[in-house]
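All of the numbers you see were taken from the coordinates with simple rules; none came from a lab. Because the structure is a prediction, the values reported are computed rather than measured.
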Structure I
Amino acid sequence: MRDNNLEEQPNNPLHGVRLDFMLDTLVDRFGWGGLGKIIRINCFNLNPTKKSSLKFLRKTDWARKKVEDLYLEVVRD
């Protein structure tokens, strides 16, 4: 069985990168406080947890996009 998703997205730098991995990478780099200053959303600023942040990001497209964009900036540096 061939992986059609890989063929459909050969130039997508986020293909295969899980949201929890992106969040872990950003928290390791900036900490919750720093991440909350860069991306001003409550799940990063008010009692942040990985579980609550992932739940919010999976439901909120604009917030997920901000996380994805910041992750791409970090891995390109």
Structure II
Amino acid sequence: MGNPVCALLKLYIYLVIGRVILSWFPITPGSGLASVYRVVHTLTEPVLGPVRRIVPALGMIDISPLVVIILAELLLGRVC
């Protein structure tokens, strides 16, 4: 059986990527996609929010998801 920390880190990376992809589409309140986005947002914002306050945006581009993914991958390389 694999390391649960590794599995959670990989899942978190997928959630962050999913949040980025969902941000490209208009989401109608009350739709099924809005429910998915709300769950993904709730799970990712506790990490992305503080990173966003530390790392400045590049113009209109928020790079906090990229920073979180890179840090998670580095942690995966050390832990797994």
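Out of I, II, which structure matches 30 when relative contact order in percent (Cα under 8 Å, 6 or more apart) is calculated? This figure was derived from I. Looking across I, II, the calculation of P(r) over Cα pairs in 5 Å bins from 0, in percent that yields 3, 14, 27, 24, 14, 8, 6, 3, 1 traces back to I.
Here helix-only ellipticity at 222 nm (-39500 (n - 2.57) for each DSSP H run of 4 or more, over all residues; to 500) has been calculated and equals -21500, so which of I, II was it run on? Among I, II, the structure yielding -21500 for helix-only ellipticity at 222 nm (-39500 (n - 2.57) for each DSSP H run of 4 or more, over all residues; to 500) is I.
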